[in-house]
Every structure is written in C-alpha cells, then in structure tokens.
Structure 1
Amino acid sequence: MILAKGSVLQDTELTRILGELGEDIIALRSLPPLAPHVVIDACARLLSRLDRGELDELIYRYATPQTLKALEQYRGLLRPENLEYKLTIETGGLLSAGSRPFGCAAAVPLGTLLHITAGNMDGLPAFSVVEGLLTGNINLLKLPSGDSGLSLALLKLLADEEPRLAPYFYVFSIPSSDKRSLQALADLADGIVTWGGDEAIQAMRSMAPAGCKFMEWGHRLSFAYCAGSPENQELEALAGHIIAAGGLLCSSCQVIYLDTASLDAAYAFCRRFLPILERAASIEHQTPGQAAQATLHGYEHFLELTVAESTAQVLRGRGCSVTLCPDQALELSPLHGNVLVKCLPRQELVRALFPQRGRLQTAGLLCPLEEREELSALLARAGVTRVTTAGHMSEPFLGESHDGEYPLRRYLRVVDREAVL
C-alpha cells in the first residue's frame, strides 16, 4: 500500500507517484515551511481521540502485546507539552532566529528525509515521520518488510486530523529488493534516516547521492552491569525486562556482567537468578506458544554450545535459561528469555567493551547507591549512551537523546544571513 497526500493507494500506483514526486516536492519547498505547532496540535487531537476510546477498533486490528506496550510507552511523549520540550531540548533554540556579529542565523528544515525503518517495534516508523514533521521536513517513509500496517494507519489518521500535514509525508511498502524504486526515493532526499543492521545501512549508504546527509540509527547492544549483591527487587525488575523485551530491541539486555573475576561467585548468581527469571517468564508468557518459543531458543543454544564443545554452563529453566560464559565479549543473547552471564571486573570494563564501543547503547546498572555515580561515569567512558535502572532499560525517557545524539538537530540546517546596512 501507498499513502500519498493523505490518500491510501494500491502499489500499482507506485510508478505514477514516483514520477510526480519530484515536482510535488519542489512545489512544496517553494512555500513557507511547516510550523511545529501544526504538528503538535494535530498529535494532541489524535491523542484526545485515543483517550476517549474512539480509535480502539483500529488499534486492536493491529494489536499484539508488544504493540500495545509500545503505544502506551510512546503516547506520553506525543503530548503537546512533551513535544514542545523535545523541540526545545533537541534544537537548542535554533528554530528562533538569533543575532550574530555579521547579521543573523536561523535553522531551516534539511529538506526531504527518506526514512528506512526497522521492524522490531510496531509504530516506530510513524514516530520517525513525526520527528521529521516537527522540523518541517518532507518525509518519504519506506516501511519495513512484514510491517503490521499500524504505522500507515496512524499516519493516515494524522493526515485526516490535519490536512495541512498530508503533503508532507509519503508512505511506501517497497520491498528492499526493489532497488530502482529505492534509488528514485534516495535521489530526492536531502537526508537519509536509516534504521537497521549493517547490511541495510551499507545498502542505503551506497544509494545516497552526493551531498545527501546520511543519518544511521543502526543496531546497538545493551547489557546489565551488576556490582555487589543486588536486592531481589532489582533482580525481579531485570528479569521482567529480559522476558518482556525478548532481546529484540537495541535496549534489550543481552549479557549480565558481574563485577567479579570469580566463576564460582558468578555461578552462585546464576543459581539465584534463574528462579527469578522463571517467575517472570510464567507471568509474561500468556500462551503455550510463547513459552515453547522461548524454550526452543534455549534448547537450540544448548545444542550449539554442546556441538562447539564450549565450557559455558547452561542453567535451563521453564521458558528461559541462564548461560554462564567463560569470556567477556559483549554479544547477542539467544533471545526470548535466554540470557548470558559473564564476569567483568570494573577495572577491565573499558578494555572488554572497546571492540563494541560504536555499538553500545544502554547499561542497566545494579549497584550500591554510593557507587552509582562512579560506575555510571565509567560506563559512559566505555561508550554507552544510556545508564538506567535494571527494569527501565527499554523505557523511553522525556528529553533523552537517541544513541547519544538529538534527532531533531540532525534534521535541520543553519542558514547565516549577512546584514545589509
């Protein structure tokens, strides 16, 4: 499906839309830019309808437990006061003209953004477009393969709610194999916003025309760091996160690092943590299929280690597992409630994480309160961009950066104007 100028069209219209798109963009960019308050007011009206239950039928058409949780997490960020705050924090006042010794400077939209989004969170593509709209950009969105349809539905609602927004975004369900169409979109872009793995990023980088700003939100790795003996409440929060996130998000805990060099101490931790993880799995896994999927991933992981004659020790539970590994490498876990545990004394932390320094994102820190500032600073020096409590690793926070950068700032360019006396 295609969403163009607020209308939903069949994919058979793709050639026509692409043929007209360049002229449409030129015509729109000849007009004064979209004002942020138009976007903010439209989001506010849409949220009001959501709060009144008017959109329940549409939402539940695409509902999965992950979808509903993502909507609940992000809806607060779309409230007017929070979008205003986001603009203020991320643009640093650039949207208002400022005097300079030579005259003045002001920020303007980058122009046209091509969003290549990932499919690990329903609704994320729509949120990426909203960020582009806030900065007055025209947005071309390529939906990820297997998209549920939620993003297109939400953006259609936004266009219906505020027709002035309709010309500022186009949504395409183009497969990644359709290089010709993707190249046609890339050729119109002033900036390419790419989410996904290394292969997807490299593919789009090769399509970026000269002078096009390339902004990647690539896959990231996150972990928990545990110093001292955490309270059961902290471990329960971490277990709940591991099961709920399933290892599928950039902020998901893949490895639990322990501030110790003792494998015996690490094994004791695993013995303590496994029943806590089992309880979290029994709560989160609402169907036999979910529990079976988690068990299957854990069993496959166990077989792979057996074939490789690994010295890692797997503690298998119901719908989850904990694997004590002999190395310190940060790597993906077996996913779906199966987590890795490794020893990593704090004095070795920077060295161990150095190979992944450009891919680090969230560290869920479990430690005594008096050590939190010291360990947070150490984790920051190692390369992480978020330090949270154990249970909030995948929670969005108002005013936070995205992988250490502010998206809205990247979607603007500064124009300097010399004063004429």
Structure 2
Amino acid sequence: MPNPIKIAVVTEGFPRVSETFIITHIAALIEAGFDVTVFSTGYNKAEDIHALFKEYNMKSITQYRQNPHIGIKRYFQIPLLFLKNITHWRILLKSFSPRFFGTYALRGYFFYDVLSFITEKKFDIIHSHFGPNASKVGFIRSLGLMKGKHICTFHGHDVTNIKEIKSHYCYQHLKDDLSEAIFVVNYTKKLFAERVKYNYPLLINPVSINTSEIESKSIYRKNIESPLHIVTAGRLIDCKGQIETTQVCIDLINEGYNIYYHLIGTGENKEIIIKLIRRANCSARIILHDSQPHANLIEIVKTCDVHILFGRKDKNEIIDAQGTVVQEAQATGTPVIVSNGGGLPEGMIANQTGIVVPENDTKALKDSILFFYNNPDKIEKMGIEGRRFVEANYSNEVVYSRLFNIYKQVLNE
C-alpha cells in the first residue's frame, strides 16, 4: 500500500471555541486517511470542549510551541534551548534576524516559533489557517524547514484588517511561497487582490457545516400571539453588532412587542450590553448565555425563531467574512437577518432564507424583526429553504470534496 499523504495543519491556539472549523477540517483529514500533524502556538485547556477534539485524540497529533514566557524568563531559556538543539545552530541563529518580523525576531519570539518545526522536514502539503500563520510558515520555510506545497486559507480579519496585513509585510513573503490561497467568500478574495501582490491562484471554498450532526427543528412559531425569540451567537465585539441589536430589541420590548433576545458568547462589549439591559430593566427579556460548547450553542439557536448577525465594520475595518453561525442557524431551520457588510450576504439567499439589511441601518433591522414578528408563516418557509441551501452548498461532503480536489491539483503541479 502507498504511504498516506502527509498533511501539516498550522494554526494558533488549538483548540479554540471560536474556531471549530479547524477541528472539523482536521477530523475530515483523518477520516480521509491522511497522515496529519498539527502545529499550534499553544493549548488552552479551558477551550478543550469540542467532542471531535477528544474523539480523534487531536492533542496527540499536535506539536505545541514551547511557552516563550514574558520578560526576562524568556531570555534565560534561549541559551538552554539553543544548546539543546545545537545541531541546528545555523538555522537558530538566523531566527534572530530582524528580517523575520523585526523586533519579534530580535526579542526571541521567532526563535520559539522555529523550534516547533526544527525536526520536521517534509510534508506533501502544509495547510495554514489565517494569513499571519502562513506568513510565519513562509519565513520558516525560507530557513530550509517544512518542505512541501504550501496552501493558506484566509478567513476574514487577516484580509479586512489592514494593520494586520501591514504587520506581516503585506504577505509579500508568500508571493513565491504559496501554491494556492483559499478564501471563504468572494468579498475577502476581491479585497485581498486589491491589497496584496501575489502570483498564485485565488480560490473560493467556504468553511463547512456538519449538517449530519445538526438536526433541523420540527416546531415553528405558529401565530402572532406567541413570543418571538431572537438569537445572536458570537463574540461580543463591535463587528458583530450586538450592541446595536440589543438596543433595537430593547426599543421593541418597550413598545410592547412580545420579544426575547438571546445572546450567546462573551467578549469586550459584554459589560456595555449588561449596562444597556439593566438600564432598560429588560433582564427577563434579554438573556446572556456566555460561551457555550458547540452542541449547546446549536440547541439554543434551534429553539429560537430568528438568528441575527448585524455585521458592521469596526475601527480597524474588521467585519465578518463568512460568519459560519449564519449557515449553522440555517441548518437548524432558523431564518437569518444579516447586514450587507462583508461576506455575510453570500452565505444565505436574500428574501428566501432570510433578510439582508444595510450595514448600520438599525431602522431596517427593526423592520426586519417586525416582518418575522407579524408573519410567523415566513419563519417556517424560510427555515426549510435555509436548511436545503446549507446542505447543497456548505455540507462537509461538498466542501471537503472540493478541498481534496484542490490538494490533488496542487500535488500534480
């Protein structure tokens, strides 16, 4: 039998609750028979809650970067680690060159990155998630490490945040290193083409949704007398628009509408939202669920009538690209309301699986909520269409069939 294809998956902290798509990717690779090694900057036990991470024993195939620590302790460790890996002294000396991320390299951080890859020589494919990780891999490969075809999936903020792009030299080191770049939506693909010089193909392949594990709801809101339950799942940050959505829901509640708003997640805007809720005396109608294991999140979404992701650009121009929770909501049979910001409209069908509103237009958001409030029959109709849409375009079978074809294409080049 031929040896299995060796795949390296490069990411940051692994696992992360907000990046279940990486866990799903690795599970799909293992199921397909690939020889998988994961490279990660760190392990957070508090986020080790995804069933697939445990089922496939992913921690055992992951090489975690040694903790560089903060301050003087980092410098004390460097001579010891250098001596321990003295056979690679030429490569390790180069890792302190300011050519590699400037002061990041001078302060020894890139040295710790290089140590993670020092003994790994050859893969068939290196698949980086997020541009900054690919940029580091590109520099590491210039040292003679990590041989193989290099692919990167750009997910969103690594393209929309111009400061991040500039901090990685506009990904110029990837120009002659990447074999393919994959984008989850056309929005980021076009933005990347405008901002970055490249000479490799730009492809589209979204993050998949495991539709086989997400059951569609069987009970829908039937009449206008029943309360309308709205939900938003995601980190409580500016680009998700939860502050604005919360205020709209407060206004509707104060106007006498029988509405409940569920917020799943935590983040820097949590305290602002809590103050809004308390000031309006709406704690019984606006419920904070904090971060949830993925299965719990899906169950909460499934019990609600409408999912809202009112995406908007933050001060760094970061905005959602795909917004996978939009597809997950549709997979449960829940219609969605999204803004026309970023790539969100690409992940649903306007007026068929949900409603698209202009970015930052809270009046349009309010009107869309009232549309579902006054037309409960549309919830079921759009919910059923949403499930069909996701199965046809975002299921694991569809997305990973396309990805594995990309792998074959790259290996045959």
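Suppose you compute mean count of other Cβ atoms within 10 Å over residues 209-216 for every structure in 1, 2: which one lands on 18.5? Derived from the structure labelled 2. Taking distance in nm of label points 7 Å out along Cα→Cβ at positions 41 and 201 as the criterion, the top-ranked structure out of 1, 2 is 1, with the highest value. Given a computed value of 0.10 for FRET efficiency 1/(1 + (r/R0)^6) of positions 49 and 337 (r between Cβ atoms, R0 = 25 Å, to 0.05), which structure among 1, 2 does it belong to? Matching structure: 1.
A value of 18 was computed for relative contact order in percent (Cα under 8 Å, 6 or more apart); which of 1, 2 is the source structure? Label of the originating structure: 1.
No lab work stands behind these numbers, since they all come straight from the coordinates. A quick note: this is a predicted structure, and the numbers were derived from the prediction, not measured. Cβ atoms are built from the backbone, for glycine too; each structure is taken alone.
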